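These are the structures, in structure tokens.
Each value in this text was obtained by applying a stated rule to the coordinates, not by laboratory testing. If you're wondering where the values come from, they're calculated on a predicted model, not measured in any experiment. Cβ atoms are built from the backbone, for glycine too; each structure is taken alone.
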Structure P
Amino acid sequence: MVKINSLRKAPMSALVSVLVLVALSGCATTMGASSVERGQSLSPKAQLYADYVSARYASNLNDAASRSAYFSRAFARRPHDLDLGQKALAAAINNGESALARALSIEILALDETDGTARAVMGANALAKGRYKKALEYLADANAGIGIENFNTLMRGWAHIGLGDRSAAKITFADMKGGKYFEFIGNMQQAIIDMQEGDIEAAIKTFAEIDKVNLAPIESTLAQARGYMLRGEKDKALDVLNTYADANGGSLTGPIRFTLDAINAGQKLPWKLTPAQSASRAVTEPAFRYYGAQQQFESAETFLRIALELDPENDKARLFLGSVLEQVDRNEDAMNEYARIGQLSPFSVSARLSESDILFGEDKNEEGIKVLESIQETHPSRVTQGSLGRAYLILEDYEKALPYYEALIADMSEDELKKNPQVKYLRGICLERLGRWEEAVTDFEFVLKYNPDDADVLNYLGYTWVDKGVNLTKAFAMIEKAVELEPTSGAIIDSLGWAHYKLGRYGQARINLEEAAERSPTSATIIDHLGDVYWKLGRRKEASYQWERALSLDPTDKELKAIKAKLKGGLRAAVQ
């Protein structure tokens, strides 16, 4: 993953100064470059332009703090420019500057009282403080556009609940615009109200309709459980939670497991959410599932931050926010959000796994492993065991990976393994790499017995047999089936080419391996194989070129040794 951290860490003033000077040097009507060189101060127009250019440049660097600072300065210099104010507001929100966002919102609403984002900021603040009448004033429908108004409508409905007006709230939620998705989001709020108010029959009917479309199954389940617990119906709460857990592999971590464990342990949780907390959860789902799914990341971030304004303890919104920040290469900001999710949070495991993913992506492998080991120590589960096993597997430390997969398999019943045999495949890889081939084959064949269309296992076992020169007919059939299942996989097409190569069919091998190299041009193994087949076809210079390429693509130690030998003495010199 290519990063621009070195640029991010440079002072923005230094980064921008050259750009601004160059841009201004061509603006003779504003000022000349010579005046800048003499140290004279910029004219108001030039300073405005400099701030604006700096803000845009900061945006290109994903520097949220500098972007906010420069847009705010520019708006202060030109306070009647609505577009500039809106840019400053968006930048302040997305830098998490709540106080600045509120100040800018007041100025923007003085210019345009229908501005939906400014009303959302002010309405969320009023709602969070329990000022429900003021919240309704800010959140009144001002035709600012369906996207923003849907979120404002969700907050407006919960402000009505704060005032004790259930009827007005339900009418508000029933008036959601923007299609079926938001219609169901509105219906969910009505069901939550019914559940809280004791209208169980109506609530369950609506939740059933929502669950059919799989809109927000975790939130639906939690809302029903909270409603039952408010009524003192612990058994019904446990039943709805266990039903969800049983259908989802036991829900080993996360809010469902957290709530189940808390109820079983007799812990008292805040079953009655405040209007602001309910609004925060209502906003969180569409912010991430709707805008995030459409890759409208700035909008997703804006409303996730509003969700956190409503309820700073909404760790689901914080987790989603971190994910959005990762999508726009703001990993440092994402790490800061994950770090704010504490060890006692229902989302602690997810936060730590996300942190480790970022660290591994930045080649900070030791730090990533430490995070995983820490969460395994504090929140041990199959999820954390599997994550550690996979981390060591990717790092090619098979001796350390193997015990985690051994423990997982020992903890699973035969029926669980039959339904989810993937763990056997991963253990098989470790065993094969550690030279325990017969045991590995047993694991691979177990997977194929219960999942005969697993292309990865078909490919792995078939390729390894081909490479060893055994069971070639069976191996060839397995690889061909894998290609049929995954016709665009470079790794699997490489296996087919390698099978032809082992059988001496160099012409066909070349065709397959060239296609594999085109699909996976950064695979050292595939490029190495292509070099081998070129050598067999007498294309010696092309073979050497491919081997040189393979050297630059992070080959394994074994591949590295063989490639270096081939570059010195040709294919026969390779270490077998």
Structure Q
Amino acid sequence: MKTFIKVLKKVLCGAGTILAVILTVLASLICFSIEWMFNTWSNLTMDELLFHLTAPLEGTNEGMIKEYFSLCVAPTVLLLLFMLILFCAWRGKKKYYAVICAGIVVSLAVTGTTVRSAWNNLDVGEYVEAQKTDSDFIEANYVNPADVEITFPEKKRNLIYIFLESMEITYADKENGGGFDENTIVELTRIAQENEDFSGNQSYLNGGYSMPGSTWTMAGMFAQTSGLPLDISISGNDMDTQNSFFPGVLTLGDILEDAGYSQTLLIGSDAVFGGRKLYFTEHGNYDICDYYYAVEKGQIPADYRVWWGYEDKRLFKFAKERAMELAEQNEPFNLTILTVDTHFEDGYPCELCQDTFGDNVYANVMACSSNQVDEFIKWLQQQEFYENTTVVLMGDHPTMDSNFCENVDEDYVRRVYTAYINPVIEAQTETERSYTTLDSFPTTLAALGIEIENDRLGLGTNLFSKTQTLTERFGIDTVRKELSKKSEFMIKLANIDKNTKDLMIREGRLPVADVSVDAYQYETGSLPVSVTNIRNMQNDIASVMLAVWTNEDQSDLQWIEMGEIEEECYYINVNVSNFNYKEGEYYIQGYVVDSLGEQYQIGEAVGIVN
């Protein structure tokens, strides 16, 4: 009996030690992660949190990932080592059980307190309740452009639409309606005051509210060109896994395409990210000129990459070149541009940036962006085509930078920057308008001299008219609250396919692996192929196969079983003699067969024999 009790004590001691270590590590990681999260994203909401948690890592700023590891993972590892040393030092002593219990209790208390604080700060309860409540607000107030009479002027105007990354009127000084003591966007402030931002007859800057479903880049671009929030049943950045992007919705791009416009999307990052390429290709047949386009055309070296692709200094250079090309065409054009240097965290200070604001890097980047936009606008105004061109400047969403606006008065209402330059129409009211970025859709068309029946499209209102916006009619709080709720109407419009291969892989519902081909081995007449990092397997692996062919019609397709050289690492030399030593491309697809006999394609590659 004594032996049994002794063994039981050892088992309980070991189990308690393991539990204490696990809980301590989890508590530390959760605590550090939540603190980092709130420090990284200011005014974080549940919508934004879910967006960041579900967004794919491809295209993400590497600096942010490194920061997370240094501020969250590294301290957790150090604390783990400390706990192991502490337990080893106390092991065998009378108070060891007290140390274990203390570790467990403190870990649970810290975790509970931290999670509770985050729960309250994010209003999780209210968010969950809103998601359980279906709202018909969007359906009741949506004006389908397909049902509206839209009349173009005899001479169609060109459009240059510039999405200014994270640009707010907040960055101006208080004297001009901003939130700072010193103006960080002097040129943009002047541009808005000299043109139209719907501030009426007062000099304060006015901007659009960013509603739920429009607070990240793709959502902001979608909202401003469709009049709808990006309210869907998957993460906003998972739209790049879809084969369609709101196929039943008529957008700005669709309307201009039908009117014969030539359309271009110019961005310095990967257009595929977040479904941008899909959206602008499907809605308006835009020519996509992104980072990879610039590499392909030799505009930048193949190995050149800074920040998210290439910087705005190059973007505006390419924009000038593209605008001149488009102006030579017979048809009107829409040149849509997205800047990137002002993306959080702290932006990208290029060689044009000055240290006007000392060590406040983000302020320096904002000032630099303001100056670059101003220079571009002045260049446009000197071109012959400018007389028949309207320019729209709008922030895509408020900044997600953690601390740039931390000293702004809590009562200050943050709105995105807005300026309509050289519109063909004047505002019909001298009073300040209350509006959202959704209103940009019909307002942009009206700025081109296009007449819109009843002045409303989507959820947006033509701000040049006297027609009330939804925020003027219902109040900003009501609109925000209703757009936060679940909308079956939007889910139906989105027509999301949750069983696309890419989405299933991203969500871990389909196996995937890394398939790679090494250089052709002349001595042995073979192509070395490896399959590694097999993941998302629900059952054991029975075998791994390769499908190899050289003819486009796969008439010479051969199946080859691979051998496992180490755990879940498969390798084989594809014998080129089986293909009569044919030169050229060898198409290779990897497949896995699980223990239930199900076969899945897990990757592909191309080998070269020459």
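Quick notes
- Parent structure of the calculated result 17, 43, 30, 9, 1, 0, given that P(r) over Cα pairs in 20 Å bins from 0, in percent is the read-out and P, Q the choices: Q
- The maximum of FRET efficiency 1/(1 + (r/R0)^6) of positions 287 and 351 (r between Cβ atoms, R0 = 35 Å, to 0.05) over structures P, Q, that is, the highest value, falls on P.
- Among P, Q, structure where mean count of other Cβ atoms within 10 Å over residues 439-446 as derived comes to 18.9: P
- Computed over structures P, Q, FRET efficiency 1/(1 + (r/R0)^6) of positions 151 and 399 (r between Cβ atoms, R0 = 41 Å, to 0.05) reaches its largest value in Q.
- Structures P, Q were shown, and relative contact order in percent (Cα under 8 Å, 6 or more apart) at 6 was computed from P.
- Which entry (P, Q) yields the derived value -11000 for helix-only ellipticity at 222 nm (-39500 (n - 2.57) for each DSSP H run of 4 or more, over all residues; to 500): Q
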